[in-house]
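There are structures below to look over.
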Structure I
Amino acid sequence: MNTVASIGARLDRLSLSGFHYRLLGLIAAGMFFDSFDIYIAGSVLAALINNNESTLALNATFVSATFIGMMTGAWLSGVLGDRFGRRFTYQFNLGIYGFASIAAALSPSIYWLIFFRLVMGVGMGAEIVVGYGTLSEFIPAAWRGRFGTILNLIINTSLFLATFLGWLIIPQYGWRWMFAIAGVGALVVWFLRKSMPESPRWLASQGRHAEAETIVARIEANCGVTTPAPALMANALPTVEAAPARISDLFSRRLLARTITGITVLVALFTVNYAFVSWIPTFLVKQGHSVSNSLGLTTLMFAGGPLGSLIAFALAERLGRKWGIVVFSLVGVVFGLTYPFAQSETAIIASGFAITCCIYVLSSLSVASYVPELFPTELRLRGAGLCNAIGRGVNILVPYAIAAVFGGFGIVGVVTLIAGTLLLQAVIVGAIGPETKNRSLEDIATGLPVVERPSAELNT
C-alpha cells in the first residue's frame, strides 16, 4: 500500500477541528498582508506624483517591477516548495516581502523604491502559490473547495482596508507608513507561523514517512482521533511508487491536459480581472462621468466581490470547481456583452456588479481551489507555480492590449475581449479539465474515476 495514499486517507477522514481553522488563520494572515501590499500601490503612486517624488513613467516602471517580481516569485516558489517543502518556502517568501516592505518604507528615492518593489513582488508572487497549495494538502476532501473560497474571501477584504488606510494615513503621515504597516504585519505573521507543521503529504512523497506519520498522528490527536481507522487504511488507493518528479512531467501525456487547463484558468482570470476591475474607473471617465461619480459607481460595482466569494463557497462542493468555472464563465460572457448597452447609472451599477460577482466566483474556484488540485503532490507547487507565472507574465502585456483595444473600439471592444476570454476558458475547462469535487487529492492525481463516498465516511 502506498504511504502517500494512506496519509491522504487519514487526513481526509478527519472532522473539522480547531487545527484546521488555526491553519487557515495562519495562512490567511500571511496572504492578507501579501494582498494588502499589492493594493496599496494605487494610493502610494498617487501620493508620489502629488509630492513630485515620481513621474508617470517611473510609476509605470514601479507597476511593471511588481508584475515581474510576482511572475518570478510564482515560478521560484514552485521549484523551492516541491524541493524543500511547503513550510520552509512559506516562511522564506514571507520573510522576503516583509523585510523588503520595511526597506521600501525607508527608500531614499523612487529608484530604490522600485528596486525594493521588485523584491517584494518575488515574495508576493510566491505567497499565492504556496498558500493555496499548502492549505489544499491539509483540509479534508469534503471541505477543501470551501476552505479555498474562505481563504480567497479573507484575502480580498484587504482591498477595502488598503484603500481605507490609504485615505486615512497618507494625507496626514505620508506614503511610507503604508509599507511599514505591511512589512510589520508580515513579520509578525512570520513569527507566528514558525509553529506551522510541514505537509505530511509532501513528506510522504519525499520518502520521509516517519516524519509524516508523526505529524498526522499529532493532527489526529488534535481532532480527537487516537488510532488510525483500519478500514480506511485498507481502502487507501493502491499505487506504484513513482520515480522522482521532474518539471518536464508537467508536459507529459499524463499531465499535459491539466497543465493546459491550469494555465488557461489563470491567464483568463488575470486578464479579465485586470481588464475590468483595474480599468473600469478610467472607462467611466472616458464615457463622460466625473472622477467623483466614476469612483462612486465603481465602489458600488465592486460590492459584488464578497457576494461572488460567498456564491463560490456555497457551490464549491455542490456544483464543483470544474463546472462552476464553466457555468460562471458563460454567465460572465452574458453580463459582459450586455454592459455596453447599460445607459442609466442604475443599469451600469447592476451590470458592473454582476460582472464583478462572476469574476470573484471564478477567482475563488480557480486560483484558490482548482489549480492546486490539478497536480500530484510531488509536482503540486511546480505546476501551480508555472500556471501562476505564465498568468502573471501575460498580465504584464494586458494593460497595453486593453489600452489599444479601448482606443480602437471603445468599451465594446474591451467587453468583447473579456467575453471571448471567458468563452475560451469555458470550452477548454469543459473539454479537458478533470472534476475535483469531493475527491481526495490522491484520486485526482491518479486520474481514477470519481468514487462517491458517503458524507458520513468523509467526516467521521
Structure II
Amino acid sequence: MSHSALLTIAVAGVATLLLLILKAKVQPFVALVVVSIGVALAAGVPAADLVKTIEDGMGATLGHIATIIALGAMIGRIIELSGGAHAFAYALIDKFGSRRIPLALTVAGFVLGIPVFFEVGLIILMPIAYGVARASRRPLLLYALPMGAAMLTVHAFLPPHPGAVAVAATIGASQGLMLLLGLPVTAAVALLGFFVARRLTRREYPMDPTVHAEVYGDPAPDNGAEPSDSKQPGTPDDDGGRTTAVLTKPAPSATEVQPPSFTMVLALIVTPILLILLGTIGQNTLAEGSTLRAVLTVLGAPMVALLIDVALCGWLLGARRGWDRPRIAEVMGSALPPVAMVILVAGAGGVFGKVLVAGGIGDAIADVLEQTGLPVLLLAFLTSLALRAAQGSATVALITTAGILTPLLHRADLSTGHLSLVALAMGAGALSLSHINDAGFWMFTKLAGLDVASGLRTWTVLTTVMGVTGFALTAALWPLL
C-alpha cells in the first residue's frame, strides 16, 4: 500500500478518534480500541493477526506501566487519607510566612503533585486556598492559580503519572533520566508559573456567587467583583505593608490522631525519587557486574522503588498511627478504582501504537516527518500540543503522540538521554492549551468560581506559557547530552 494511502488511513483514524471522544462522548478506552481495530483492518493487517496485534500492544504497554501507576496511586491515597497532604501544606505555610503564602501553596502543589493525581491534589489543597483567601480577604485566584498550575505541570511531565510512564515505556526512555532531567525543569516551570500568575491576578475577575459565599462568607457584589473590604494584590495595609493572611492549622481534638509531620511526608514523597535516581546514576557510573550496581539497579527500578515506598507509607502513616491491617488494605484498595480506567486507556494507547507499526503506517508517518526537516524534539512538542488542544486529555495526548512518533524515534537511533528529553518535550505539549475540552479546566474553574472567559484568560494562558517554557528548557538541555 502506498504512503499516501497509509497516511490517509492514519489521518482518518485520528479524526475518527477525536469525533468519538468529543462529539459522540465515547469513553476514550473504547474509542481507542475501536479506532485501532478499524485502522488495522484498513491498513491491511490480516484478520487472523488482528487479535494477536491488539493483545501484544495491550500487554507490552501494561506490562511496563500498570504496576507503577497502581503503586503510585496507593502512595498518594495513603498520604491523602492520613492527613499528610493537609499537614504538609499547612507546615509549608508556617515555614514561608504569611506574606509568601501564594509561593508556599505553589510549592505544596508541586511537591504533593508528584505522588497525588492532579484532580485529587486540587480537591485536597483547594479548601486550604479557600481558608487563606477568607482570612486575608484577598482574591482566591491569587492562591489557587499558581498552586493548580504547579500540580498540572508535574502531572504532564513526570513519572509516576500515567502519561509520562506510558511515554517512557513506548519510546524506550528512562524514567530515572526523566526524573533527573525533569525535576529541575518542572521546578523552574512551576516557579515561572508563580510569577506569571501574580501578573495575571492583578486584575479582578467575576466570581460565582455560590463559591464567593463559600470562600468569604458573604454574597458577591452585583458586578461579580470582590467585596468592598477585600484587599487586592499589592494593596497596602494601614501600616504600609502588604496584606497578610492569618491562617492557623486546625488542632486535632483529644480523640484525633496527630497528623503526620512535614518531615515524614516529605521523606515519603522523596524516597522513591531518590531510589530511582540512584539506580540510574549507578547504571551510568558503576562498573558492569559490580555488586553495588546490581543492588542499586534493583532498588532503583520504578516498580521496586514505589513498592518500598508503599510499605513505608503503610507502616509510618498507617500502622504506627493506629490503622489496623484491614484498614491499611482498604485504603490501598480504594486507590485502584479511580486509576483503573486510566490504566486501560494507557493500554489502549499501546494498542493504537502497535497497530500503526503493524500496518506500516508508522514508517509512512516517519518518512513524512523526516521530510519536514523539523527536529524530533520540536515534532514531539507540536504533536502533543496539537492533540492536547484537539481532544483535551493530557494523558491521551501523550500516549497517542508516543505511538505516532515511535517509528521515527527508533529510526533516528537516539540515546536514552535524548529519548528522555523527547518524552519531556511531549509533556510540555500536554501541559499547554488546557481549555474547554479539558476536564481539568472545568474542575479548576468551577472550584475557583471562574466563568469560561476568565478561565481562558487565566488558566489557559498560564498553562500555555508554562508549556512553551518547559519545551524551551528541554531544548536547551539537548546539546548537553
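Supply the structure label, taken from I, II, corresponding to distance in nm of label points 7 Å out along Cα→Cβ at positions 22 and 54 with the calculated value 4.0.
Comparing all candidates, it corresponds to I.
The value 2.3 for distance in nm of label points 7 Å out along Cα→Cβ at positions 78 and 198 was derived from one model only; which of I, II is it?
I
For structures I, II, which has the highest computed value of volume of the Cα convex hull per residue in Å³?
Largest one: structure II.
Have a look at I, II and say which one yields 0.90 for FRET efficiency 1/(1 + (r/R0)^6) of positions 134 and 302 (r between Cβ atoms, R0 = 41 Å, to 0.05), as calculated.
Traced to structure I.
Each value in this text was obtained by applying a stated rule to the coordinates, not by laboratory testing. Bear in mind the structure is a predicted one, so any value in this text is a computation, not a measurement. Cβ atoms are built from the backbone, for glycine too; each structure is taken alone.
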